[in-house]
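Next up, some structures in structure tokens.
None of the figures in this text is laboratory data; all of them are computed from the coordinates on show. Worth saying up front: this structure is predicted, and the values here are computed from it rather than measured. Cβ atoms are built from the backbone, for glycine too; each structure is taken alone.
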Structure P
Amino acid sequence: MSSTTLNKVNSKLKHLPENLLEEVDKYIEFLTFKYGEESQNVPQWHKDIVSKRIHDKKEPVDAFDMLDEIEAET
């Protein structure tokens, strides 16, 4: 980010009411998560499973139902 952009953002932030500053902070956290490295590093095996489910037109897995089935089997 250029220093000009940063200065503009800082200037705008200084004039916001407190409650809006909290919203801006949450939004920045969201953007950091959304575009952060961790969210981009999906393992290949996970991508393969999702792709197969889409190709086979299967419904999404409900983790709670899956746990119930595993418990029922034991």
Structure Q
Amino acid sequence: MSSTKLCILVVDDHPLTRAGIVQVMLREFPQARCHEVSTLLAAKECLEAQAWDLVLMDQNLPDGKGIEFLAQRPGLAP
């Protein structure tokens, strides 16, 4: 098993949904490091701060649409 940790960013405004996604990710990828945020603004800050291996994003967030957010960021495929 590789010692490299998988970095996963979960973006969803519902705390229970985020918790469930993180639980599934950690069960399937125990070496993963998951970070949770609830807004596009927080996601933007996380994406600017570091590289992520996987971003799981809700499409309807309080501060915008996830698909439009991703389309504006080169290197991120919706």
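Observations, loosely collected:
- Of the structures P, Q, the one that 1.2 was derived from, the read-out being distance in nm of label points 7 Å out along Cα→Cβ at positions 10 and 42: Q
- Label whose coordinates, when distance in nm of label points 7 Å out along Cα→Cβ at positions 18 and 58 is calculated, return 0.9 (choices P, Q): Q
- Taking percent of Cα pairs over 20 Å apart as the criterion, the highest value among P, Q goes to P.
- Given -23500 for helix-only ellipticity at 222 nm (-39500 (n - 2.57) for each DSSP H run of 4 or more, over all residues; to 500), calculated: source structure among P, Q: P
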